[in-house]
Each structure stands twice: as structure tokens, then as C-alpha cells.
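Derivation of every value follows stated rules applied to the coordinates shown; laboratory data play no part. If you're wondering where the values come from, they're calculated on a predicted model, not measured in any experiment. Cβ atoms are built from the backbone, for glycine too; each structure is taken alone.
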Structure I
Amino acid sequence: MEWPDSVKELDEKGYEAFIKTYPSVAVDFWGPSCAPCKMLSPLIEALSNEMKGKVAFGKVDVTKNLKLVQSLSIRSIPTMVYYRNGVKVKETQGFIPKNRLVQELMVLQ
């Protein structure tokens, strides 16, 4: 299996396939005018390189994917949703410092 080299931009069409392709997936729901989202984004980019082959990272722009956001009941941004084998195992809201984000990702190991 070929793991992504960076955070993959996801939309309503490719979301399900992405979370089912990799055994461990973390998806960032964000918005372009969200300050905490902008702070979280570089941390996720760095972790996507550090954890390549262990966790696949995706991101969803909530302003462009309203149906997906509603179907997943995303109520605030940033929201991170964690999947193991295509099944949601955890969700966190708000900015998370890198060390805590790494701890949260342990649920996928």
C-alpha cells in the first residue's frame, strides 16, 4: 500500500474511500477563516511526514463540503476525527498542541 506523502485534501466524493484505504487515519475538519485551524495545520503537516506508513492524514474544508460535515455531525472547527480500519474511534475539538496530538493518535496504534 502506498501511503500519502502529505496531508490529503478530501471532499465528499473521496472521503469514504480514503478512510477505508488505510488502517489508521486522522482527518482535520477546518475552515479558511479559523485561526485555531491555521495554527493546527502545520502540526498536522509535520506529523504526516513523521508518521508516514503509520497514520494517513486528511483534511476537509468545511466551507466546501457542507453535506459531509452535516452527515458526520461536525459542530465546531477544528475537529479531528480518528479512524481505525474505516471505523471512527475518537474525535477531538479545538487546537491541540503537537505533544497532545501525538498522544491522541496513539488510539490508532
Structure II
Amino acid sequence: MIVESSGTQTAVVGTEHTLASPTTAKTRALLVDVAAMVAGDTVELRFSGPVLTGDTSRLILMSTFSGVVVAPHIQSPPILLPQGGTVTLKQTAGTARAFPWAIITLD
């Protein structure tokens, strides 16, 4: 495993923030710390990418978390991105929060 990219995203509520746009073929997972969330907060984590070179990028996985999360270190399942893709975070409700995150490559 290798940390491919990481940082802290301070969300603007209603804005989809690009965390990473890798271009190489790898299997990736997203880790996000949502411990700052409180009742009324909602965040969406998304992976998008094309199937074949030149295809349209489409949603692969979207996970939504609301309120206080019991286990706040969120880990996505491994996602195959054979043509690269985009990983985003969108806070859709509540007060803007800062979210530490990391993209891990598994191969």
C-alpha cells in the first residue's frame, strides 16, 4: 500500500470538491476522517471514472454519511480505476467542516 495523495479539505456546503484525479491504472481506496461532523451535517464521497480509454467518466460509487458517525474513520472499498478517475467530497448539509483524507493505492 502507498499513500498516493492526501490532505485536508475544508468543505464549502453544496460544492463538490475534487480530492484527486489520478490518471494511471490502479486499485484505490479513500480514507476520510469525519469525526468533526455533528447532527445536521451530511457528506458524500464519490469515485468516478471511465471503463475504456476515451469513454465518458461515470459515477462508480457514492457513499453518504450524516450526523455523528460512530466509526469516523471512513474507508471505501477498493475501487478499480483502469483508466484513472476522480475522487470527490461534497458536504450537502450542515456547517462547513474540515475533512482529513488520503488516497491509498493497493497495487
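Assign the value 18.6, calculated as mean count of other Cβ atoms within 10 Å over residues 25-32, to the correct structure from I, II. Display every interim value, and only then the final one.
Details: I: 21.6; II: 18.6.
Structure II accounts for this read-out.
Who wins on distance in nm of label points 7 Å out along Cα→Cβ at positions 41 and 89 among I, II, i.e. which is largest?
Working: I: 2.8; II: 1.0.
Answer by largest value of distance in nm of label points 7 Å out along Cα→Cβ at positions 41 and 89: I.
From I, II, which structure was P(r) over Cα pairs in 5 Å bins from 0, in percent = 2, 13, 26, 28, 20, 9, 1 calculated on? Intermediate results must be reported in sequence, preceding the final value.
Values: I: 2, 13, 26, 28, 20, 9, 1; II: 2, 13, 24, 24, 17, 11, 6, 2, 0.
Considering all the candidates, the number was obtained from I.
Identify which of structures I, II gives the largest calculated value of relative contact order in percent (Cα under 8 Å, 6 or more apart).
Values: I: 36; II: 51.
Once relative contact order in percent (Cα under 8 Å, 6 or more apart) is tallied for I, II, the winner is II.
Given 0.94 as the derived value for Rg/Rh (Cα atoms, Kirkwood Rh), for residues 57-96 alone, which of the supplied structures I, II does it correspond to? All intermediate terms of the calculation are to be shown ahead of the outcome.
Numbers: I: 0.94; II: 1.00.
Comparing all candidates, it corresponds to I.
For which of the structures I, II does the calculation of helix-only ellipticity at 222 nm (-39500 (n - 2.57) for each DSSP H run of 4 or more, over all residues; to 500) return 0? Walk me through the numbers on the way to the answer.
Values: I: -9500; II: 0.
Of the options listed, only II reproduces it.
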